[in-house]
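J.: Multiple structures follow.
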Structure 1
Amino acid sequence: MDDGMRGGFFAVNVKPEHRQSFLNASIFQAQSVVSEEAEVFQFQIMADMANPNRFYFYEVFRDEAAVQGHWDSQAFKNWLSTVQTMLDGEIEIIARMRSLFPTTKGFEAQKPGLLQW
């Protein structure tokens, strides 16, 4: 049985004067994570339509070890160090999840498409 991938849904508020710098750092981080961390299968950044300074992150990892590996990675630590003073409050963990669809094979098949930005 497929135990599913592990997902996370997070939100951050950014100080208005740091919006573009935050986006630059976060998009660079997302591209690095997707291309360099083999166990990452989704990494999406979305802006709130009602609040342009609120951003959501949706991430999917193979398993809990991959999640922990990401959090322990130098890339994540560098990103957090870069954006920490740009944030207006703490990182909000909205949900930790287990995927039901697509299956693990489905996520694996989609991964190459993530590298086409």
Structure 2
Amino acid sequence: MRAARTRAYRRGVFAERLAAALFRLKGYAIVARRYKTPVGEIDLVALRNRSLAFVEVKRRKSQDDAAWTLPTRQRRRIVRAAQYWLASHPEFAGYDMRFDVVLTAPWTWPRHLENAFPV
């Protein structure tokens, strides 16, 4: 069981690195990675111009599977974590913000969904 969890963790970290590379190619700066708060975790915080993207990275066996793995409860947790992050980083007050999702699966290009869910 432990080996399976370690493998899943490593795959998740790789997916997050892939997503960060995708955002950098699109002209974003990565402001935070794997940011943990008391209310949840944010995989990536990306910045371009005066716009922040709070990014959830999903890795599954197929991108279709990954697209369905963000239930309402998890979305609320991500929004609360983003609010916590913003409160901890007042230099970004007044910036536009949105919530993106990056779907990854083996042997496919990552798929970036901008504004994947409303605030």
Structure 3
Amino acid sequence: MSQQFAFWRTSKRLDSAQVYERLVEGEHVPELEAIDHEAVEAVLIAAFPDWAVERTRADGADQTMLAGPGDRGAVDVSYSPQMVTTTCYGMEPDQWNVVISAVVDLGLPLYDPQISYRFDGYE
């Protein structure tokens, strides 16, 4: 089973479900800021120090892939200019929270597409 989370930054109050759909479609949303992908990758790798780093942006990939010890859990991070999406496989909720906290601490509020809710204080 997987769990997906999305992150973007804006100072505007927007319809988060519409923003998410536009970003998934590859559309540029003028009200959103560009994201520092290297910073996101660095905090996620640091958040899971015992996990294998299987793919990174430095390797020329447009994603970051981390695998838990003994194939127990994985995080696949995808990047677009205005959004970072993390897909967590075989992970427990406390591990999801590590992912969420690491990215939120960079000033990128969480959007949970499973419940169409953005945790930014506006909704």
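J.: Suppose you compute relative contact order in percent (Cα under 8 Å, 6 or more apart) for every structure in 1, 2, 3: which one lands on 34?
T.: On the way: 1: 44; 2: 24; 3: 34.
Working through the options, I get structure 3.
J.: So, one more: Where is distance in nm of label points 7 Å out along Cα→Cβ at positions 24 and 104 largest, in which of 1, 2, 3? Display every interim value, and only then the final one.
T.: Details: 1: 4.0; 2: 1.3; 3: 2.2.
Structure 1 gives the largest value of distance in nm of label points 7 Å out along Cα→Cβ at positions 24 and 104 among 1, 2, 3.
Bear in mind that the values in this text are calculations on the coordinates, not laboratory data. The shown structure was predicted, so the numbers you read here are calculated from the model rather than taken from an experiment. Cβ atoms are built from the backbone, for glycine too; each structure is taken alone.
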